[in-house]
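All of the numbers you see were taken from the coordinates with simple rules; none came from a lab. Keep in mind that this is a model prediction, so the values were computed, not measured. Cβ atoms are built from the backbone, for glycine too; each structure is taken alone.
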Structure P
Amino acid sequence: MTLRKRLLCLFTPPVLLVLLVMWVLGHHLLLARLDQEDKQLLTMEGDRLRATLDIFFERDADRLRGLVQVLDDPAAPLTWRRTGFDFVIQAAAVGTPLILQPVSGHRVASLNANPPLVAESLQASIEQRLSELAQAVTRLPSGQLITLEGVPVMLVAAPAKGGYLFGGTFLDTARINDLRRQLGGTLIWAPPADTERKAAVLGDSGQISVTHRQLLDGKRHSIDLVFYDSVGNPQLSLQLIRDRHLYLEGIRQLNIFTAVLAAALILAWVVIHLGLEGFLLRRIRRMHSQLSSIGPETTGIRLQDRGNDELGALAKEANQMLDRLEQSEARDAAILAGIQEGYFELDAHGHLQAVNPAFCRQLGYLQENLLGESFAALLENDEDLAAVLGSAGQHSGPVFSGRMRRADGSFGHYEAGVTRIVDNNGKPWGYRGILHDVSAHVDYQDRLYDMAHKDALTGLGNRKAFHEYLRGMMSDNAQPLALLFIDLDRFKQVNDTFGHEVGDQLLICIARRLENAVREPDRAFRLGGDEFTLVAVGSDAHGARLLAQRLLRVLGEPIRLNDHFIDFVTPSIGVALSPPDSGDIDQLIKDADAAMYEAKRQRNQYCMSYEVQ
């Protein structure tokens, strides 16, 4: 992930968190407060509705009390059709109600009830209901709302002689629409539900209970006013429905605020993005480009940022580090150029990445011809390098020892200690080593070995080498072998006749013929004088006989040395087998020596040791 994306991703969670906090606070604090205010307004509307009904009840009650006074004064004129009530009835606790103003058929028809009402039936229901109300309580409220055959009626009562005078007014469509206009809301009349009664006695206006507020949907809420008659029976339920104006306006304003805040944060995000590009990322890219241009072959290049902020301080520290690094590299280069040992560095695949002058001098190559070449190509046996690199450690490693090819095609003996190069994470990325030219030491060791194990005259192995080789072959016990002892007949006559120099040349010629007559891993040795031995590995009795016969023929051929022709020197060969003759070295040598002396009595013959026994 790029630095720009990383920084912008770090900025994203705070932005989203701010938006979320503002949204949560707005909904849980602001909208909750606005919803509570809407609830209070709805309650106030309910109180206003009750007050309006109180006014209606009080007005009708005053008019009814005026009728009572007229009834008490017989001289006062009375016109029942102008009382303002739909019916007027006088009722007592006992007795039959007195109908002063009956319900007119025209008024019943104007109610538009469904199904249609009958005036006589409605009049009977009124008389029965008023009798029940007059008998149930000792004191009636001045006004109450009741239902008669499904029709809401505003009923007022006033004490009169012998009982109560009742005046009723039907709530028709006109009166309900008048209430709606005064409240500015929706009124729905319905039969009361099974609602717990709540005490809300409104003076003399009747009994009304108010239900809890109900949310109809996200935009509207309502309360129910339940009306009870004087005996406590629910009569009607009036539902007041209003819009949640404050809550809806709060949501709209909150959405506007959230949108403005989101736009401001996005704008800030864009400004930060541009600021990162102009003031930070461009400088970082420039510093990166300058650092990338600094390599092993470049010196003196430094970061050009001179700012007085953290990046400027970083550039200053980087320049100081480059100064120290160049000084360290110059010091290391001087040391490597001055040492006499060869220094080299390899990559992970074993290719040369760096060498010092001593390394080039030791092998005779130019530096440009070595860099990039495989180190294994310089080895006589390239399999040695894989084993050395595979076991190299960070601080210590194996010492490689082997023959390496010089520029002139010759091979020299070298040793190198190889260690692994790792990065800061411990991951290996190459190898380094110090190369030592040990050719002179190896040549000296080879000369010492030859002096101890080779015959100085013939170059064959001497007696010591013979015993070590035979002991090694027999200790392996992997396969049988044949031991041949060879002695030259009449060799003393050569020394006496031609001199020791010719005798030495004869011995050298015999040694060469003996080497050419055998195969690997058979080995020939000179024990001294004119005595030779041959160890033939894997030979049985039949093979040993064939070998002995071939040697008699090869070694017995005439030899011309300068002006001397020698044809009287012949070999005598004794053969011993291991097994079956003997598994002991000393005994095997004795058996072969005895067989040789047996063959020497006959001259120019071979003899098997078991034939002597």
Structure Q
Amino acid sequence: MDRVLIVTPGYLPRLGGMERQVALLAGEFRRRGLAVTVLTEQTYPDLPPREELDGVDVVRLRTRGRRGPLTFALVGLQMAAYLVRHRRTFRYAVIRTLTFPALVTGLLKALRLIRYRTLVTAETGGEADDVIALRGYRAWKAFRWLISHHDRLNSICDANYEHYLELGFDSSKLTRIPNGVDMSPFASSRYPEQIKRFAFLGRIERDKGMWELLEAFKGLPDCTLLIAGSGAEEEALKAAAGDGVRFLGQIPYEELGDFFDQVDCLVLPSYSEGMPMAVLEAVAHKRAIVATDVGDLRRLFGDSIFICEPRDAADLRRAMTGALDGLERVRYEDIAPELSIERVAGEMAEMLEPPGWKRLWRHSYRLGFRWLLRPRPKGRRVALQRLLVPMDPWRYYELGRVAERHFDGACLDVSSPKLLMSLLQREGRGDWTGIDLFAQEVESWRALDPSLRLEVKDATRLDYPDESFDNVTCISVIEHVPGDGDAAAMAEMWRVLKPGGTLHLTTNVDREARDVFLDKGIYGEASDASGFFERRYSPETLDERLLQLPWEVRTREYARQKDEGIEERFYARVPWSYLYGALLRFRCPRNFEVGPAFQDRGAVYLELRRPR
């Protein structure tokens, strides 16, 4: 049985958002048939150094009550010794927080003392999250170098993602996977018919907006405020609280269902958050939510929750009053599946699988050899190409990048190289339909991979119903659509995407826009009669032609080749270069420089979401 490692500063029985998230993640990994080890600190002296909790192997490192250089040295040496000693034990690791554990594991990866893949995730959000906090250290550039050795750097909110880019981290390593909770109560829960009981759940601290909450609650008619949790401001709040306010103390995780049965509306008045667990639990139990404009709450929930400004008691009162009369807005059916721990754990597991280009390279050989064992009249050319040149030089970036994204539900591929959808279909990542103008290409791939659902269609005139697909891919295609066809194709992909659905698109980009024509068509019957070959976009025309509709740009990543000679020599020597096509894997994956800003001629990857 494969074993997964989770490294975290704290774990059960300590109760907190991060600890609950780790426990849920560990439980979901176990349900997926993986053994789980949690490596953490001995936060209470009476806890054993090692025990099994709910089937999870919990290893606790000795620590000291007072944080300081000696404590970090003690914990760091123990952690490094454990990780090196068990370097062949784990399939991959999840590091919760960008603090000390991420630095220790990053150093071991830099020294190649551990080889398994690792994902490190931010834990806090806002302007002072744990990503941007790195810059507060004198040695922050060294810390960035260490953390950069992790395979994936995860954001739980948009602020994390922007701060990674601001600090110069490799954008191709960035992922956006939120926190998640057990969504099983959602099906049996009911939305409140009226609001009589407001509640707060979390640490009772000043930066949680507790004093603003007390002020906003005063005078709300016939309402009760329940405050669950503990913290430094608890006694002072109790002394200041008026009628209708009750303090419940800490709520164990297993009693959260009973807690939400007593509650109509959760209030989160925090000054700063990433992806607050209390809000996710409220969604799972279909409670109304009043929250400050923190993290990604506005983007995720829109008008389904009641949003106010942080540190503003009057605006908080306005939002709470609005909730009393606006319960018809409270609906979470569309967003709840994205916030389930099943989806979160699944996305993390996908991100920690071998790189996309490597999986595509292997799958190319799998298809080629399978055709050789059972040859068919059609598909010979494509099958031989799968064996001789698994991927062209640029495909290592374009296809590999998209293969590392999350896919599920109904998916449409618009004329991309078919190797991508063939791999994703085989891995069970989405139910795929593919289209192409080139009938011969469709027939060849049907022979090579009979499991594919392929149709001959025009991307500018799709006949699928509106809002049919959860995901669309369009890789290295849009630049070959002549005239205003690129804008028309973008409009069609928008039309068939469901609200909240995602388009993954790559195309070329250059300093100046221009069209390229050839004397002959190279795409057979799908070629334009005028000899149009491709459009070269500039960063400006990219927006003008492709982003006319109100897409939400989740990722914009530019890539250029470090050594353009690799591609030039390969195509100049065709067909003889086919003899070493398989060896491109040793140069091409590392031949790309990627980042959020345009530098020079190359490609751009856009992850575009249709707003809900």
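Which one of P, Q has helix-only ellipticity at 222 nm (-39500 (n - 2.57) for each DSSP H run of 4 or more, over all residues; to 500), as calculated from the coordinates, equal to -9500? Only one of P, Q returns -9500 for helix-only ellipticity at 222 nm (-39500 (n - 2.57) for each DSSP H run of 4 or more, over all residues; to 500), namely Q. Source structure of the calculated read-out (distance in nm of label points 7 Å out along Cα→Cβ at positions 481 and 505, 0.7) within P, Q: Q. Each of P, Q could give mean count of other Cβ atoms within 10 Å over residues 257-264, but the derived value 16.2 comes from Q. When distance in nm of label points 7 Å out along Cα→Cβ at positions 73 and 577 is calculated for each of P, Q, the greatest value falls to P. Comparing percent of Cα pairs over 31 Å apart across structures P, Q, the highest value is found for P.
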